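So, here come the structures, one by one.
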Structure P
Amino acid sequence: MLTLSTEEKQFISRLEDRIERVETRYQEELTDFLEPRLQLVADEYLRSKKISRYLFCGGYENAERKRLVLFPEYSELSCDLAGITLLEFQGRLDFVSVNHRDFLGAIMSLGLRREKLGDLLVTETGCALFVQQEVAAYIMQNELRVKHVPLTIVEKSLDTFEPPMQNTKELNIMVSSMRLDTILAHGLNLSRSKAMDLIQSGKVKVNHSEVLDNDYTCRQEDLISCRGFGRIRVGEQSGETKKGKLKVTLIKYI
C-alpha cells in the first residue's frame, strides 16, 4: 500500500469524480499526462476498487508520461481514444548544443502546464513531443526558438514514430553495501555526504517513489532518479571481492 501525499490524495479525489462520470454518462474520461508516480497511485486505487476498464497511454510503447483513460461498460479499450498528438520540432542545430531542458523550456514559455505535455525526446535534428490534442494547434500557431534558432513544427502520425536510442553509460563499481547513499554517490559521481543531503532533502526517488532513508537497500533493476543530477538503474551484482566488496553494474542515463 502506497503512502500518499496531500497532493496525491487530492488526485484520488478528482479520479473518483471521473469514475462517477464514466458510470453515469457512459463516456470515456481522460486525465492529463501523469508522471510515473501518479500512474502507480492511480493503478493501485483502481485495482483496490475492482475497476479494470482503463488504460495508461503515452503515444508510444514504453512512454514515461501517460494519460489515464477510463472506459464505460461495453466500449472498446483502445489508446486511439487517448487524445494524444505527436509534434516534431526541427531546426538548424548543427552548431548549437541543445538539451531536453532547453526544448521543454521553449515550449513551456507559451504558458502551458507541464501536465498538458507528455514525453519529450531529443533527436539529432530537434525533438519529438507528445501533447494533448487540445493544445497541439495552439503550439503550432506560435513561433518557437531554442537558443535563438527558429524551429519548424510538424504534426506526425503516432504509428510511424520510432523513439531515438537512449544514451547510457555502463559503470562497474565495487561497494561495501547496497545502501542508497552509496549507490547514488558512485552512480552520479558525488561525495557520500552530498548524496546523503540529496536523499534527506527529498530530491531522490527509487522506482518513482520518494525515499528519505540513506540506508534504503537497492536491488537489481531499481531506477534511481535525483532531481537536477540525472538517473541510474541498478544492474547485475556479480559477486564479491576477497575483501568483501560487492561488484555491481550501474546503468547511467546521459
Structure Q
Amino acid sequence: MGLKTLLKKKIYNFKFFKKKNSEIKNKTILITGASSGIGLGLCKKLIQNNKIIAICNKNSINLHDKENSNLISINCDLTDINNYQNIEKVILDNKIELIINCAGQFGSNNQLINNIDFDNLIEILKLNSLSILKILQLISQNDKMKYLKKIINLTSRAGSIELNDKGNLYIYRTSKSTLNSISKNLSIDLKRNFGTSTITIDPGNVKTGMNQKGFLSPEKCAEYLIDIICDNKDHNGAFINLLKKNLPW
C-alpha cells in the first residue's frame, strides 16, 4: 500500500474512531449475504444475543465452523427467484423482526455500454435488487409481516442518480438504483400497512470480497449499522450513510 493510499485510509477511518456500543438483543434477525463481508461481520456481532437466520450463497463454505443454537444457516442461490423453498420454510417457523439485506455482487468487470453482458445484468439485478422483494413476498403470503419491525437495505452511492458524475458501471449502478427505488416504495407501503420501517444505507468504502481495497473493516461497519438500527430516530424512507448523513436518491 502506497503512502498516499495509507494516508487516505487513515483519514477515512478517523471518521469512525468513535466506538459504538449499541446492542440488539432477543430478536429474530434474517441476514442475507451472511457468509462474508458485512453480512458475516453482522452475524459475529449479533449471534450471541439473537437468533440469526443467515442466508448464504449455495456455493459458499458453511458460515460457521462451530454449532450455535442461535444460528439457522440456509444455503440459497438468491438469483434463482423461483427456488426459495428453504427460506420459506424458515419464514413459516419463525417470527422475523429484523431483516438486514447485505447480499450483493458487483457484476462483470467491463461494464462499458459497448460491452454490457445482459445475462450478467439480469443475474445481478435479481441478486442485488429483486431478492429482497421475493423474501418479503414470502413473509407477506405467510402472514408474518406483522412481526417485521425494520428492514435495512445495504446499497451504494453508485445507485444515486444525482451523485453519478462518472458514468460507466451500468450493471452495478442499475442494480443499486433499482434497490433504492424498491426501498423507497417499501418505506411507504410497509410503514402504512404494518408499521415496518425501511432504511437504505450506503456502508461506504468497506473491505469485502467485492472491494478488496476497501478502507473500513466489516466489523467496524457492522458496529455503525447496529447503531443506526438502534437509533431512537425513525429513519424510515431515508437514504443515509454510516454517519447518518442523508444522501440524494
Structure R
Amino acid sequence: MNIPNYVPGHGLLRGKSVLITAAAGAGIGFSAALRAAEEGCRALLISDIHEGRLAEAAQKIRESTGLEQVYCQVCNVTDEAQVQALVTAAERMMGGVDVLINNAGLGGSRLLVEMADEEWQRVLDVTLTGTMRMTRAMLPKMIERQRGVIVNNASVLGWRAQKEQSHYAAAKAGVMALTRCAAVEAAEHGIRINAVSPSIALHDFLRKSAPQEVLEKLAANEAFGRAAEVWEVANVMMFLASDYSSYMTGEVLSVSSQRA
C-alpha cells in the first residue's frame, strides 16, 4: 500500500519549548524533533549519547525549518547526573520546558533462556528507568509552573507477546504503567502525561537490531501491509504534546493496526 503524503505543520506547538531524548539519527526521536520545529515550537533541545550525530541532527533541523533556537546536549539517561544536567540546561536555555518527549529506549533479540542478567538490566535501565529518571527530574520544574506535558514512547510489545522480546516487552509494559501512575500524581498540578505505542516503524537503527525477515513479517501483518513511517508516529506525539489533547492524561495510544 502507498505511503501517505507527509503532513505539513499546523502550528500545534506554537510558542512552546520542547525537550526530546534520543533524537539523533533517523528514528522516531529525530522525526519528533523535526515535527516539533515544523509545528512552530519556539525552542527545541535534543539530546542523545552520540555527540557527532546529535550536532548533525540539530543543524539539519535548523536548515530545514529555519528555527534558530535548536540546542543539543549529550545525555545518557542511565546516568542520573547527566539527566539532571540535561534538565537544568534545558530550563536555562529555553526559559523553561513546556514539553518533554521521552524517546530513549534500547531493544534487541534474545531467547529468555539465553539472556544474561546484564542484557536484561541494560534494556530496562535505558528504556524504563531512563524514562522514569527524566520524568522525575522534569516534574518538579513543571509542578512549580503548574503546567507541562510529558509524552513517553512505549510499544505494542507492552501489550502483546513476541518471541525473543521478554526484556524489551517488560520494559515497555513498565513505561505504560509508569505513564498511568505518574499521570495521576501530576494531574493535580495541571501536568499531562501520555504515551504512544508504536508497532513497527522502520528506521536505520531498527534495521540493524533485528533480522530483515522478522521485520518483513511484522510489516506484512499490519492492516496496511507496511510498517509505519517514523513521522507517522511523531505526528501522534505532536497531538499529545499539543493543546488539542488537553483533557487526555494517563493514556497510551496505539500507533498501529497490528493484529496481535
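Data table
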{"quantity": "Source structure (of P, Q, R) for helix-only ellipticity at 222 nm (-39500 (n - 2.57) for each DSSP H run of 4 or more, over all residues; to 500), computed value -11000", "calculated": "Q"}
{"quantity": "Entry that produces 14.0 once mean count of other Cβ atoms within 10 Å over residues 81-88 is calculated, selected from P, Q, R", "calculated": "Q"}
{"quantity": "Structure from which 12.6, 38 was derived, Rg and Dmax of the Cα atoms in Å, for residues 121-160 alone, options P, Q, R", "calculated": "R"}
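Read the figures in this text as sums done on the coordinates, not as results from a lab. Nothing here was measured: the structure is a model prediction, and the numbers come from that model. Cβ atoms are built from the backbone, for glycine too; each structure is taken alone.
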